[in-house]
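Read through the structures below before going on.
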Structure 1
Amino acid sequence: MTRVFVSWSGGKDGCLAGYRALARGMEVACLANMVSADGLRSRSHGIAAGIIAAQAQALGIPIVQQRTADDTYEAEFHKMLLAMKEGGVTGGVFGDIDFEPHREWVTRVCREAGLDCYLPLWEDDQTRLVEEFIGAGFVSVVVAARGEFFGPEVLGRKVDGAFLADLKELGETKDVTPCGEAGEYHTLVVDGPIFKKRLEITESRNIERDGIHFLEITGTRLKDK
């Protein structure tokens, strides 16, 4: 059985990629999450590292949270991959869809670490990907959104059919993609078919930084399903 890690930001695309990897018979040994140098926040979307760790606990999958500064990101990522390889991991799974520079980067860093690189969502239709995610029973909420496209009221909104319809309408006048692949919005997955428990958000507040609305999650709890 192919033993892999899943590159993890907490959002729907990486989650769906991991779900597809499992469906293909791969063993997900762990999640890989890059965090700030002080270990407090996930580098991807600024979510508190402890929230991502709680999400991994809800999934029942171990997580590796690698600290890094801006100028050491690739070196720290490479170090993390080598440690995983020593632990028996043979490949990495990534949720990239159509951003070629990042596909090239993850392919290269995996190759340099002696690992295979898998991109289960690559070049799939984004609307169908969101529909597959929803149809499989995953539940995710919007935790970050660019102010040029969304108001703060979108924070905490569930990614469902109504949300997808609104994105389609918004895409008629603005450059918004269904999956938010260009960073238009980001999500946190709180439940789904591969979750052992449901992650419930108990405390949060809306904040804005550099023109981006963020759902600052300050409290969670795990609920039995």
Structure 2
Amino acid sequence: MKPQVAVVPISFIFLCLCLSALGQTSRMDDHSDWWSILNEHSRGPRIKPSGHDLDARNFEIAKLDLAKVSFADIAARLGRAARIRRGDASSSREQACYVSAHGSMPTYLIFEFGEDVSNFYLFADGEGWKGRSSCAKSEQLSSDTSTFSGLRLGLTLEQFKAILGQPDSTADSELVYSRAVKTKSTPEQFERQRKEYPDALSDRVAHEKFDFYTVSLYIEGRFTDSKLSYLAVSKSGE
């Protein structure tokens, strides 16, 4: 009698490979991630967002577009990294940290996803935090890493403003751009919103509700000795 051989579904093998490629996920119940704008202790300014749009190129870094990037895309581009979960409810966030593989001064690039929000952070070596040792070294990062628009560490205040325009808030060597932009829905977005809505709607009411949606944009730059040392970029609502 021939021994039976267990047959493992191809879909299961594919799932395992994907999970392996994305790295392990762990939970940290602390607030030491000072760089996160989702941190419960975040000191971000309370300002009313303006309606002026920001160039989409500000939201793309290392050939990764914040509007549509996922952890799988990040791992494929920068390498596998541990993922860390912090916070609860509106402060819930999941992060993947990368650090430059070479150079005397480490450069960090961290991607973070929360409830309907996608962020990335770029900063040089500085204050420590719990989980810093889990940052994955990436050959794709260096002190010259920049957004597609040219935002990078070391820019002066004037160079920073030349790319982004006049900030919405200025305080303590910190520039903040906070925008709420009304955006036309694609046909696919319109149909998805209408399908997910709990009540049946007439065509007129559906178009009134779903033809447009608001995208929240946020960029924060912190300066040390008049040079950019920290960059936070956030997009939500898409």
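Throughout, read-outs are computed from the coordinates displayed, never taken from laboratory work. Not measured: the values here are computed from a predicted model. Cβ atoms are built from the backbone, for glycine too; each structure is taken alone.
Comparing structures 1, 2 by mean count of other Cβ atoms within 10 Å over residues 70-77, which one has the largest value? Intermediate results must be reported in sequence, preceding the final value.
Details: 1: 12.8; 2: 15.9.
Structure 2 gives the largest value of mean count of other Cβ atoms within 10 Å over residues 70-77 among 1, 2.
Looking at distance in nm of label points 7 Å out along Cα→Cβ at positions 30 and 166, point out which structure of 1, 2 has the largest value.
By distance in nm of label points 7 Å out along Cα→Cβ at positions 30 and 166, the leading structure of 1, 2 is 2.
State the single structure among 1, 2 that was used to calculate helix-only ellipticity at 222 nm (-39500 (n - 2.57) for each DSSP H run of 4 or more, over all residues; to 500), giving -5500.
Considering all the candidates, the number was obtained from 2.
Looking at structures 1, 2, which one was Cα Rg over 2.2 N^0.38 Å, for residues 54-133 alone calculated from, given that it came out as 1.23?
Here the read-out was taken from 1.
Please state which of the structures 1, 2 yields 45, 40, 34 when Cα extents along the principal axes in Å is computed from it.
Attributed to the structure labelled 1.
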